[in-house]
Structure 1
Amino acid sequence: MKKTFLFIILSLLCWNFSLAQTIKINNGILVCNGEVFKIYDNKTNIYDLLAEKRHENMFFASNEKNYSFLDTCHLTYVLTFEVDKHLLKKDIIRLKFDYIDTYAKIILNGKEIAQTKNAFRSYEFDVKKFLKKGTNELIVEIEPIYQKWQAVNSDDFNILHSEKRAVFRKAAFQFGWDWAPRQLAGEISFPICLTFEDEKEYLRFASVQTEAISEEVANMLLTVKTEFLKNEKYNLKLSYSTSDNKITTLDLGELRLENLKDNLSLFRFNVENPQLWFPNGYGDPTLYEATIYLYNKKSICLDSVKTRFGIRTIELSQEKDKYGSEFCFIVNGKKIFAKGSNLVPTAMHKERYEGFAKHIDLVKDCNMNMLRVWGGGYYVDEQMYNACDEKGILIWQDFPFACALYPASEEYLAEVEAEAKENVLRISSHPSLALWCGNNEIWEGWGNWSWDKEVKDTALAVENYNKLFKQLLPNIVNEYCPTTDYTHSSPLNGWGRKESLTEGDCHYWGVWWGDSVFETYTRKVPRFMSEYGFQSTPNIKTVNKYFTLPYSKENEGFAIHQKHNRGFELIDNRILERFDKYNTDEDYINKASYVASEAFSIGIESHLRALPYCMGSLTWQLNEPYPAIGWSCIDVDYLKKDVYHTIQKSFAPVVISIDKFSNQDTIFIYVINTSWNDFNMDLSGKITDCDNTAIYSFEIESQILPQMQSVCVLEIAKKDIGYYDESTTKLEVFGSYKDENDNLITIDNSSYFVYPKYLKCNKE
C-alpha cells in the first residue's frame, strides 16, 4: 500500500513536470477580396463569416449561388499574439496547425516559414528563430484551388478527365456531390497552438491495441513515440484502471534506442481478468484509463503520457464457403450482424465536434453498432472516435479516396504516406476501430464504369492503383496498426456483377440508379451490404427553414437542394407507383418520406432474413452537411427524418419480418434474432378487413429464437385464408419475449397487400 501511494505521488510530480506552456492563437482578421472579417469564438470559415455579415442563411432557397465566387478568392488570415521574454528562452518552440485547407503560405513576422498542400495532415513547425518579444504577427495565405483544378491536364497524371480533383489532397465532396454543393474556398482550424518546451526526454504519444484475449488474460500491444532521448538506458512503467478505479502498475522494461523507427517503440503487456469492450447491443463498451511513465537510469520520472483503451479483438472474416466468401465481423470471438450507416462530413467544411456528439447519440439510439467513414470526406477527429468508443459504435474507416483514379508520383505518394502514418497511428488505439479500407468505389469504377476507356494508359492506371491501395496503405496499417484488418476497396465487386452477391461487400444501387422497384432488394441480397438507400426530404422543420414554397421542382428555392441529376424523377416514379398523385408542399414531403421509409424497411428486412448468409446492412447515408433532398436519416440540423424511425425499428435486437414478395401464393413470417442470447417468443397475428374484423388469425406459443438466427415461424398459403379482397385487408403480427434482463419486450409488424392508391379503406 505504501509503495502504491509513493508511486502515485511520483507519477503526479512527473505529470506536472512534463507540461508544456502553450499560447492559443485565435485572435485576428480574415481578408477576402479586400473585405475584412473579424475572427471570433473560433469562427474562421469565410462562408459562415460572409453569411453572418450579410445577415442571411447561406443555404436558404438559392442563396448558395451568391457564394460561388469564393472558389476563386485568395484568403489571408492575419493573427496577432503576445510572447513574453522568458518564453523565448525555451529550447523548443513549435507552431502547430491541426488543419490547413489546402494550399497555404505561412508567414511569421514577415518571414515565410512553410508552404502546405495537403488538407489531411496536421502541421508542426520550429519557429524559435522567427519569434520576438511582445507582439508577433502570423499570416496564413490560402491560395484558391479552383484555378489549379481547372488547369489540370489529366493525361499528365494518367487520371480520369472527369475527376481532375484527384491530384489534390482535399476532401472530394467539396468539389460537389449528389448531396452537396461545390465549395472550394480553404480554411484553417482554430485555435493554432504555440508551444514552449525545454529540451528534455519526452513521451509524445501512446497507443494500446489488443493482440489476443482469453478469459484469464489479454495480450496487449503498446506503441510509444518518444523525442530527444539520449544514448542511455530508459525504462517504462504503465498504470491502468477501469471504472472501478482499481489501479494496476506494470514495469514494461527497458526502452531500447537502437530499435526505434520514426521514434516509435513497441512493448507488450498483459491485463489479468480483462473486462472486454463490446459493440452496441452485444455488451458494455468497457474502457481503461492508462498512463505511461518514462524513467531514466536513476529511476527519475522524466515524462508521462495518458491514453485510453478497450480490450477486444475484431476480425474481418472472408472465409470461403459453398456460396462464395463471407464478409463478417467477429468481435471477441463471436460473429455480429453489423447494423449501421455511412458517415459523411457533418458540415461543408471541417467537422464540428458538437455535430459528432449529437450524431453518435442518435446512432446508438437507432440500434446501430457500426459507422462507415466514407472515403470522400476527411479522417475524422478524436472527439468522434472517443464518442464511438464510449457508445460502442464500430468504425469502418475509409482512407480519403473516392470515385476517381489517383496519381502515384513520388511526390504524391510522399504526401499520402505522411498523412496515412499520422492518422493510422492516431486512430490505432481506439477500440471502436474495426477496419481500414483503401478507398470508396475505385475498384468498382475500374471494373464496372468503363474507366479504362477514359484513361490514357490503362497499365499505368492499374500500377498506380496497386502502389497506393495494395502496397503503400496496407503496409502502413500493418506497421502502425497491426491488429486491425485492411481491405483495398469498397465494394470489391460492382452491383451489376454476379460476384457482388456472393463474396465481399456490396454497394447495391439498382433500386436507386437502376430505377428498380423496392422488391428488388429481396432478390439482391449480398454477403454484406455496405451502401444502399433511397432519397427523401429533410425533417419538415428543416424544410421550412431552408426551402421556399412551393415544394416543387419548378421552384428554384426548392429544387436547388436536389443535387442528383435524376433525383426528382426517381422519387416521382416510386411515389406514383403508390399514389395516384401528389400535391406540392407538405403532401410531397409526406409521400416522399413514406416511400423512402418503405425502401429502407424492405431493404433492411431482406438482409436480416438472409442471416447468416448476409452479415451486415449499412444504409446510405447517416447524415448530411447541407440541407439536401438526399439519402440521410439525420438531416443537417441533427433532426430525425421519418426514415430514422423505420431504421430504428428494423435494427432492433429482435424483429418480425413479413415477406410477401418471394412467392406470390405464400406469405412468410420471420423472426430474426441478432443478439447473442436465445429467447422464447409468443406470437400472434391476424388478417383484418376494413372494419377491423379478423378473417384469419394465428397464435404461436414459446417459439424458440436462437441467437444470431433468422427463423421462418409461419408460412401462410393464400388459398388457406379463404375469400378476401387484397384491397381491403391488412396483415398484423405481434410478438413478446423476455430479454436477458427479464424485461418484457413487445414487437410488431404489419403490411397491406396492395399499394395505398389501390386500398378501398381509404387508409393512406
Structure 2
Amino acid sequence: MNKKYTVVTSFPVSLWDTYGEKFLNSFIEYWPKDIQLLCYCDGYPLPDDAPQADNIKYFDLLDNERLLEFKERNKQFNGKAGDNSYNFHQDAVKFSHKVYAQSMAMNYLLDRDGGNAQWLIWLDADSVTYEPITLELLGKTFNDEADVTFLGRKNAYATCSSLIGFNFNTNVTEVFMTDYINYYNSDEVLKLQCFADNFVFDRIRIIHEAHGMVTQNLTEECEDLDAFDMCPLGHHIVHLKGNKKYAAGAGPNFKARRYIDLCAMVKHYERKNILEIGTWNGDTACAMIHSAFEASDKVHYTGIDLFEDANAETDEKEFNVKKHYTKKSVELKLLQLANEYAKENKELTYYLMKGDSKEKLKILKDPALCNTYNIKPDIVFIDGGHSIETVRHDYEMCKDIPVIVMDDYYTQDEKGQLPDKNFMGVNDIYNDNLGGTDRTGEQRRLIISTNDRVAGGGFVNLAVILNDTSLPNPPDTHKVPVQVSPRDCVPPDNIQNNVRENVEMFDGNMVERCHWHHGKLVLASAGPSLEDNLDKIRELQKEGAKIFCVKHSHNTLIENGIIPWACVILDPRPFEGVSTHGIVRKELLANPHPDVRYLVASMTNVEVTKYLKEKDANVIGWHAYTSALTEMEELESQQLITGGTCSAMRTIGIGHTLGFREFHIFGMDCAHPGVPEDLEEADMYGKKKWLKIGIMNPETKEEDIFYTTGELLALAQDFEALLAREDQVDMDIYVYGTGVAPSLFRGSTYEIKPNFKALYGE
C-alpha cells in the first residue's frame, strides 16, 4: 500500500444515494489502487451493496466520543431558529462532523505509519472523479515543502475546504490540526461570526502561518467561489455543489462583460432551446440555461465541441489558446444541473456532440434527428473554431435560427490596437455581409460593445443577428451600474493611528457576534425620501424594530420624535471639516442623545470619539474591514466587519454581525431629487459634481433618470453587489423610497424571492 498519500472523506449514510455511492465508485475506478481511502460515515449500517475494496476502509464517525459530546453540548447551534428557518453559517453541529473526521484520520494515519506518515488528503464526498488520478499528478499538486495545501479565494471569500492536503512529514501539521480540532473541543468556535469549517480553518491557518507554518495555495488567483475548478485536480474531479454553483446566470465565473450580455439576451428574448458551438468547460452553457429558466420551466441545450479530441493540430488550425475539457466532465455538470432543477419541478434536457462542427451541424438539416434529440434552437451562440472557414461554415448552417450571437468580434482599443488577423474570423465574415447571405430588410445586425480587453490589445465584442425582426433590440446592460473606484480618503498610516487611539478609548466596549434571531433592523440613511417615510419607521419601531441611523440622518430622526437605537459612524476625515453634503461633520453630532448607542468604527477620526466621550455618549467600537486594517498585526484575531464604502452599507454588516436577518432600508436614495440647480458645477476636487445615469423601470419599460455623485454612486454600487449575491446572503431586505438604490431593488429579483426565506425555509 502506497503510504505517501492517504485520502479521507466523510458523509452521512442518509445521503448515500445522493452522492456517497457516486464518490466511492468513481474513486475505485480512477484512483491508484494502492492509495488508501478512509471513509468516516455518519450513521450505520451502510447499504449491502456498498463497494468493498482492499484500499477502502470504513469507520463509524459516531464512535468519536468528543464529537458526540460536542453535538450534545451544542445541539442548539444547528443553524435553526424557532420557526425552523435555517442558516448554514450558524450550523456548528453540521460542520463539526468534517473536522472530527479529519482528526480521526490524522490519529489513524499516525498510528498506522508513525514517523513515516506523509500526506493526508481531505476530499469532499460530494465529488465525482471522471479522469484517472496518477501519482505524478498528486506529486505536482502537493508540494512536499508545504505543511498544509489549500484552495484560497480572494475578495473576502473564505477558503474552499473541499480539498485540503495535510503533510504529516513534519510535526508542524500535527500541532496545527490539534489547534484546529480544539476550537471545537473547547467550544471556541461558537465565539466566531461563522461556524463553518472553512472559516475556522482560515482563522487557525493565518495564526500558524504567522508562526512559520509553510502553506501552499493552489488557487491564488481565484476571485470567486469556484476554487476547486481552478486547482490541478479540478480537471479530473467535478465538485457537485448544485445549480447555484454552475448556473450563476452571469455570476462570479463570468467576469467578461459579453457573457453577461449573452445571458441577458437569453432571458430577455425568453429563449428555451439553446444551441452552443464551442461548449468548452460547460460554464457558459449552464449560465445560459439558468437564464432561460427565468422565463420557462422547460429548457433544452445542445452543445458541440471537440472536447478531449482536440489536439495541437486543431488548436493551430482554429487559433485556439485555451485548455480542453472532456465531454464527460460537462455531462456531469449538466446532469447535476438537471437534477437540481428537477427538485423545482423544472425540466432540463441536453444533448452533447463531440466532434468538428463542420460535421456535427449537419444534424440541423435532418428533421427526424432534430426531432429525436429535441434540437429546435431559438438561439445559437457561435464560439467554436476561429478560422474564417469554420466561422463561415457555422454561420451558414445556423443562419435561419431566430437569434444568432457570435463571440469574438474585435474592435480597436484606445491605442488603436487589434488582435492578430488570424483570430478575426468573425470580423471578416460579419463585415462581408455574412458571406453574401445577409437578407437585407429581413434581419437586423448589431455589435454589442463590451469593452472586454484582449491580451495584446483590442476589445472583444458580440455580433448579434436577429432573424426574427419582431424582437426588440438586446437589453442594454451597460448603463447601470456606472462603475466608480472608491478608495480610502486618508492615508493608511492616519487610519492605523486612529485605530490604535480609538481602541484605547473604547475600553473594551466592542460590537461582538451574536447568534442570529428574528429581530427587525431599520436602516435610516439620509436621502430626501427619508422624511416621506417617517410614519412607516415609527410603525416598525412600535413593532419592536431597532432603528440604526447614519450620522447625516441622526438629527432628522430625533427632531421628528424617533430616537434611534444606534448611530453608525465611519469617517476618518477631520471632524471639523465639511462633508460632501456641505455640512460641518461636528454639527451632525452636536447633541448626542443618551438613549442612542454610537457605534464608532475604529478608523474614525479620534476627535469624534473624544468629543462623544466628553458628551457622555454611549460609545461602542467596531473594526471595519479595509486594506489599512488588514495590514495591522494586532488585529489578526479581531473581527472585521465588511459591507461597503460608506456607513450605510456597513450598518448592514454590523446588523448581520449582531444577529439581524430582516432589514428595512429607508433614505438610501443615492440621488438628488430632480435636476440639481448646480448641475454644471464642479465638486471640491475640481471634477464634475453630478453624474447622470439611467435605470430601466420594469413597469414602464423606460429609463428613469437620476442625478448622483461619485460617493452616492459608490453606495448604490455596493448595494447592487449585495443584491447580485442573493443566493449567498442570508437576509431578507425591504427597500422604501425613491432614487437609485430603490430602483435597483425593484428591478432585481429580491422582492420576488426574499433571500433568507427562499434559501432556508419558513
Structure 3
Amino acid sequence: MVYNIDNTDKRKRIMIKLIKGGVYYTEGRLIKENVAFMVEEKKKKAIRGTLTYNIIKAHNKGSESDLKLSFDALVSHDITYVGIIQTAKASGLKEFPLPYTLTNCHNSLCAVGGTINGDDHLFGLTAAKKYGGNYVPPHLAVIHQYMREMQAKCGAMILGSDSHTRYGALGTMAVGEGGPELVKQLLNQTYDIKRPEVIAVYLKGKPKKGVGPHDVAIALVGATFKKAFVKNKILEFIGPGIKNLSMDFRCGIDVMTTETACLSSIWETDEITEEFFKIHNRESHFKPMRPADPAYYDGAVVIDLSTIEPMIALPFHPSNAYTVKEFIENADDILGGIENDGNKLLKNGGFSLRDKIKDGKVLVSQGVIAGCAGGSYENIVESAEILRGKSCGNGQFELSIYPQSQPVFKGLADNGYASALMSAGVLLKPAFCGPCFGAGDTPANNGLSIRHTTRNFENREGSKPAEGQLSAVALMDARSIAATAANGGVLTPATEAEYVKKIKKYYFDKTIYENRVYAGAGKPDKSAEVVYGPNIADWPEQIALGDNLLMKAVSVIDDPVTTTDELIPSGETSSYRSNPLRLAEFALSRKDPAYVSRAKAVKADEQARRQDGILPDAVLKDVGIKVKPDTVYGSCVVARKPGDGSAREQAASCQRVLGGVANISLEYATKRYRSNLINWGMLPLICRKFDFKVGDYVYIENVRKLIEEDAGVMPAKHISGTVVKNITLEIGSLTADEKQIILDGCLINFNKNK
C-alpha cells in the first residue's frame, strides 16, 4: 500500500486521504458534517449547492430521488453502434432525436479478414445520413477526443456506449453505459437511476516536474477501487489545486475516473477551461461553474498533488498501484506475485516476469502512448522533450505513440515535435484505440509492456492464455514511458529525466473535421438507404419470461472480479461485433472455453420445450424435482463480482443469444453491467453464498409473479446432483420499466409491446 490515508506513516510518499461521511465545502475548505453543525434547512440548501445537483436538475424529468434523465448528446464507436442502431430500428426508430456521433476508432485495423470492417463503417455512414447523425471516419480521432474537441459543453450531459465516456473536466457530466441505454434515448425514453451520492475530490498543491495525469489517476484508482469508496457515485473535482493543472492534464485524470468504478465526474471550470473552448472555436459553450458556499458532499477524497510520484499500475488491474521507485526497490517480490496470478491463467504455467530484473533494474519490452488517456498533445510534447536528441535503441524495446486526433497530430507536426520523436526512433501512428483493447501492439509471450492507456486487465492486451500465450501490461504516465525509452527500456521514473518542460502553444485546425466528418445531426434524409454488409445480422428473437424459471449453471467463475474482457474478449473477436451469433461464439472463450458448448446444449433443450410444450425427459430426470408447466429453461453464469470494465453490451447480449436467462453473483461490479443484463431480459440475481458448481440447477417458482409484485427476494431451489437446498435470491431495486423489460424478454420486445 502506497497511500498515506491517515497521514501517520511517514515512510509513505503519497498523500491521499479518504473522508467517510458527510462534508461541507465552505470558504475553500472541507469541514466534516459532525463539526459543521449545520441546521437541517442549511444542509438541504447545501446539498443543492453541488455542481452535480444543478446539472442533474436541468436534465431530470423524475423526482428528487428517482431520476429520469434526458441527455444532450450521444456517442458510440464502431464496436457498438451497429448493434445500437439495429436495436433502435427494431424498436421503432424513425430518426435520431438528439445529436448522435458515430466514431470509428476501435476496429479500423483489426478485422479478421474480408469486408466486414468496411461494411460496418459504411453502415455507420449511411445510418448517420438516414437518421440524422454525425460520422467520424476511421483514424481521424478517437471517440472521446472528438467529443472533447467538438461536442462537450459546460453544463451539458452526454451518454456514450463506451465506459470511458468522461468529459467532466470540460464541465460536461458524461456517463458510459451499455448500448440499450442509448437506444432508450433514441426512442425519447429516459435514463432511470436512483440519485447517486456525490464525492468531493479536493485537489491542492501542484504536481512536480515529471509527474503527469496518469500518475495522479493511478494513485486515485489505487486508493479507492478496492475499497469501493466511490462505486456508482459521482466525483466532483474542486479545490485550489485545479488552477495548477492544464486542460490536457485535467482530462487525463478525468478519463481514468472510470477505473474507480464511479458513475460519472464533473469539475469546476475556470479561465483554463475557457481558453480550451476559445482554442476550439466554441467560446459560447463555456460558462463558469463552481459549487455554492456551502456545498454538501457524501464523502471526500483529498489529494495533495505535490506529493504525487511517478506511478505504475502493475498487471492485471489499474488499481494494482505502486510508486515506480517502490516497485523497482521490491521488484522481485512484486513480480513474483504477478507471475503466480498469470500462471493461474495458463494450463501448463511458464509465465515469467522476474527474468526482467537485471542487476537491480527492471527491463521492459515495449512502450505505448495512445488513446483517450495517453495520446494528448501535452503528454506527447513532454515525451518528445524527454527523448529529444536521444534514441529508443535498436533492441527489443520499442515505443509507439498514437496521437488522439488528426488535429493533435497536426499540432505536433507543426511545432516540430513529431520530427523529434521520429528521429528518436518512435513509431507515430494514427488515431486508434487498438492498444487499449487488445487490437494492436500485443507484446510477445512473457513480454512486459508499459502503456499510457486506460486498462491492463488480463487478456486485455491481446494475449490468449488458453493457447499458452500470455503477456503483461503495466500502466504508466507518458513521461515515465518516454524516460524509460530514453534509457533503453530500463524502467525509469520521469522525475529522474533531464529535460526542459517547454510546451509550444497548440492551435486547433477545425478544417480537418470540416473536410472529412459527416456532420448530419438534426438533418435526417429519410430517402437514404442504410447499407448492410453480408455479416450484419439482426438480433435473434427473444421470448418473454415464463411463469417459472429453471436455469442451469454453465459457467462458475470463482475469481474476485470478472471483467467484461473475460465475459466477451475484445481484440480481433470484436470484428464480429455486428453479427450477434458469430460474436457469441467467443463468449468466455479465454476464461471458460467450454461455456459456449454448455450454453448451446441448454438452448437446444429449451428450443425443444418450446416446440413440444415440455422439457426433454433427460433434463427433467437430471433436475430431479417436479417442475411446473410454463417453465422457461435457460443457462446462467455464476461469478462473484462480474462486470468490471467496458460498457460494451455484448458481455450480456452474447449470453442472451446463447440462451442465458440470468447471472448469479455476490455483487455486480458496475451499474452498467447490471443494466445490460436487465435490458437483455436477464435477471441480475444476487446470492449471499457462493457454493455453486457447473451443472447445478436453480429453480424459481412463480418468478414472473414475484417480479410483477416487486419482490425484493425470491425463494428458490438449488439442485446440485441429488441434493436440493432452499435458497434465497435477491434481484435488487427495479424501476417499472426495468421490471417490464425483464418480463417481456428484452428491451426490443418491451418497445414492440408498448
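List of remarks:
- Comparing distance in nm of label points 7 Å out along Cα→Cβ at positions 25 and 321 across structures 1, 2, 3, the highest value is found for 1.
- Label whose coordinates, when Rg and Dmax of the Cα atoms in Å is calculated, return 28.3, 94 (choices 1, 2, 3): 1
Values in this text are rule-based calculations from the coordinates and carry no lab data. The structure presented is a predicted model; accordingly, all values stated were derived computationally and were not measured. Cβ atoms are built from the backbone, for glycine too; each structure is taken alone.
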